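Quick note: the coordinates plus some simple rules give every number you see, no bench work behind them. This one's a predicted model, so the numbers in the text were calculated from it and none came from an experiment. Cβ atoms are built from the backbone, for glycine too; each structure is taken alone.
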Structure I
Amino acid sequence: MIVRDIKIRLESGLEARPIALLVQEASKYESRIYIESGEKRVNAKSIMGMMSLGLDNGEALKVSVEGADEQEALKGIEQFLSGKNE
């Protein structure tokens, strides 16, 4: 399992469209991917779970990834959240 703190660098934060794209990115991987913010921990492959976090640009969150492709999955999620896929 890999756990990393990541700061969101998306101008619009995580609104509906970016969340849908993040869920799409997470769903590419076999690994289990969880996003934590405060007391909430949600599956990054769940659009409803991700919407419930209400994350904004500049917020820090914790990403935990576990599975066969965890390195690749973490890299993809980190690139997305840092705005490198926009």
Structure II
Amino acid sequence: MEPKQIAKQMVDFNKKAFDNSFDAMAVIQDQTEKMITAMMQQQTAFFPEEGKKLINDWIKTYKKGRDEFKAAADENFKKVEAFFAQK
């Protein structure tokens, strides 16, 4: 087996591991968001409107950051895959 083929297999393995870990983290974050949202709706006395807005802004910010991080990682994996695809 050629060294480039071995390296490509390593990159493929690492991409799958990253994707699986990222997806698991995203599920945990989404479930936490649902829990916090439900708690805010049920406990209106503890969450003034300003606090709800702050939490909702925070949720939007971390989702945006998560999406940007995933896009950057995917782009870099594509670049590495393209490098090893060259002959």
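Structures I, II were compared on FRET efficiency 1/(1 + (r/R0)^6) of positions 14 and 46 (r between Cβ atoms, R0 = 35 Å, to 0.05), and the highest value belongs to I. Figure out for me which of the structures I, II the number 3.9 belongs to, where distance in nm of label points 7 Å out along Cα→Cβ at positions 6 and 30 was derived from the coordinates. Computing distance in nm of label points 7 Å out along Cα→Cβ at positions 6 and 30 on every structure in I, II gives 3.9 only for II.
Identify the structure, out of I, II, from whose coordinates Rg and Dmax of the Cα atoms in Å was calculated to give 19.7, 66. Corresponding structure: II. Given a value of -32500 for helix-only ellipticity at 222 nm (-39500 (n - 2.57) for each DSSP H run of 4 or more, over all residues; to 500), calculated from one of I, II, which structure does it belong to? The value was obtained from structure II.
Could you tell me which structure in I, II was used to calculate distance in nm of label points 7 Å out along Cα→Cβ at positions 38 and 70 as 2.8? Corresponding structure: I.
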